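Chemist: Right after this note come the structures.
Just so it is clear, none of the values below were taken in a lab; they were calculated from the coordinates. Treat the numbers as computed from the prediction; the structure is a model and nothing was measured. Cβ atoms are built from the backbone, for glycine too; each structure is taken alone.
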Structure P
Amino acid sequence: MAQTRGNLFILSAPSGAGKSSLINALLKKHADIKVSVSHTTRSPRPGENHGVHYHFSSTDEFKTLISQDDFFEWAQVFDNYYGTSKQAIESQLNAGIDVFLDIDWQGAQQVRKIMPSVQTIFILPPSKAELEQRLNNRGQDSAEVIASRMAKAQSETSHYNEYDFVIVNDDFDTALADIETIVMAQRLTLKAQTLRHQDLLNSLLK
């Protein structure tokens with residue numbers, strides 16, 4: 001059985017839609033799926049480790065990587081830079097690992113230009129009221145911050161039609177199963193199966 005190349009996926013969602021929880025659950029269930037570890041120039045937060053949560057680098061180091069065209073996508077958010085390394089992604093894909101990028105619609109546009117075959121998934125909350133309730137339940141933000149996040153969520157959601165798949169995260173287990181179905185469908189494409197079962201096909205067609 002030949003080694004097949006992994007698939008690249010993008011998962012985007014407005015804050016509070018449950019994207020991080022879905023990714024964490026997916027990784028726990030599937031050892032052959034990884035999430036890309038982004039580069040950033042911001043300082044580590046308590047509990048964050050280099051190479052696990054982010055690749056932490058200086059601004060000069062990050063700008064050097066930009067000049068070397070090392071990123072699939074990158075962005076400056078306020079005073080900090082964030083980016084996805086081409087080399088790291090290619091290494092995992094070539095090893096047959098499916099990779100998820102946890103990035104926004106702007107990053108998705110950049111990646112799509114470089115790798116049109118990327119499969120993109122947008123996660124929606126079941127309603128505006130539920131989204132606001134989830135943000136409130138975090139207990140981390142003021143009413144003003146939550147209002148700002150709600151406005152940003154509406155702006156981000158307006159880009160849903162740029163994605164290949166849209167999943168409504170109403171029931172968590174159903175949403176997770178939907179993502180797994182998309183992953184499995186990509187593994188069963190004609191191209192992937194032809195490479196994976198080349199010897200079998202040759203013997204059947206003799």
Structure Q
Amino acid sequence: MSSSRKLMWLLLVATLVATAASFWEAPYPSELRLQHVPTVIGLVALGVVAERGALSTASIVCLLAFIWLHLIGARWIYSFVPYDQWCEQLCGMSLSEVFGWKRNHYDRLVHLASGVLFVPPAWELIQQQGLTNRWWTAGLSISIVLAVGAIYEIVEWAIAMLFAPHYAESYNGQQGDLWDPQKDLALAGIGAIFCAILLVMVRRASPLK
């Protein structure tokens with residue numbers, strides 16, 4: 001087994017352990033179980049991808065970084081991630097006070113990160129199909145990220161329709177914002193555009209290594 005493959009499996013196992021550890025003294029255990037449904041699906045899918053060698057180590061690290069961001073959000077069901085407390089302990093100030101925020105914005109960060117972190121694996125998969133033009137690859141990568149984001153927002157809508165309001169709000173984390181899906185998708189798009197342009201600038205027309 002190559003060193004890069006060992007690294008991928010080590011990271012996957014560490015993420016699985018962190019997923020299990022997130023249940024320890026979880027403030028919202030029942031909601032956390034619902035949040036971790038996509039976590040388990042994502043880890044299983046990544047395990048299959050890693051075993052088949054379908055993606056490079058860099059792309060898998062990007063996807064695992066997103067899962068780790070999700071783990072933090074899942075433990076506090078996104079709406080209550082205590083980043084203000086963490087910031088006050090480290091810097092002596094609250095981000096909400098500095099920027100005048102009226103809601104918890106951790107979910108916004110994760111959606112922005114999804115755009116940045118999903119483009120590299122999308123870019124790689126597209127170029128594996130033989131497309132070598134960087135600008136076409138960039139455009140298709142952005143389209144894939146937006147399509148995945150739109151599907152996820154539809155899933156959230158379905159959860160809102162099927163589950164009790166408390167569970168739906170715990171999963172979706174809208175915090176009373178009627179335009180939450182549109183803002184989330186817009187942030188994912190901004191992140192994807194930024195990353196795609198960066199890849200166009202720094203890479204030639206070759207798969208991500």
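Chemist: Work out distance in nm of label points 7 Å out along Cα→Cβ at positions 54 and 126 for each of structures P, Q, then name the structure with the largest result.
Modeler: If we compare distance in nm of label points 7 Å out along Cα→Cβ at positions 54 and 126 over P, Q, the biggest value is for P.
Chemist: Could I ask something else about it? Upon calculation of relative contact order in percent (Cα under 8 Å, 6 or more apart) from the atomic coordinates, which of the structures P, Q produces 25?
Modeler: Corresponding structure: Q.
Chemist: Given a value of -13500 for helix-only ellipticity at 222 nm (-39500 (n - 2.57) for each DSSP H run of 4 or more, over all residues; to 500), point me to the structure among P, Q it was derived from.
Modeler: Structure of origin is P.
Chemist: Please state which of the structures P, Q yields 3.8 when distance in nm of label points 7 Å out along Cα→Cβ at positions 94 and 142 is computed from it.
Modeler: Q
Chemist: Using distance in nm of label points 7 Å out along Cα→Cβ at positions 14 and 46 as the calculated read-out, with 3.1 as its value, let me know the right label among P, Q.
Modeler: Corresponding structure: P.
Chemist: Given a value of 32, 23, 15 for semi-axes √(5λ) of the Cα gyration tensor in Å, calculated from one of P, Q, which structure does it belong to?
Modeler: Computed on structure P.
Chemist: Consider the structures P, Q: one of them gives 2.7 for distance in nm of label points 7 Å out along Cα→Cβ at positions 102 and 158 as calculated from the coordinates. Say which.
Modeler: Of the options listed, only P reproduces it.
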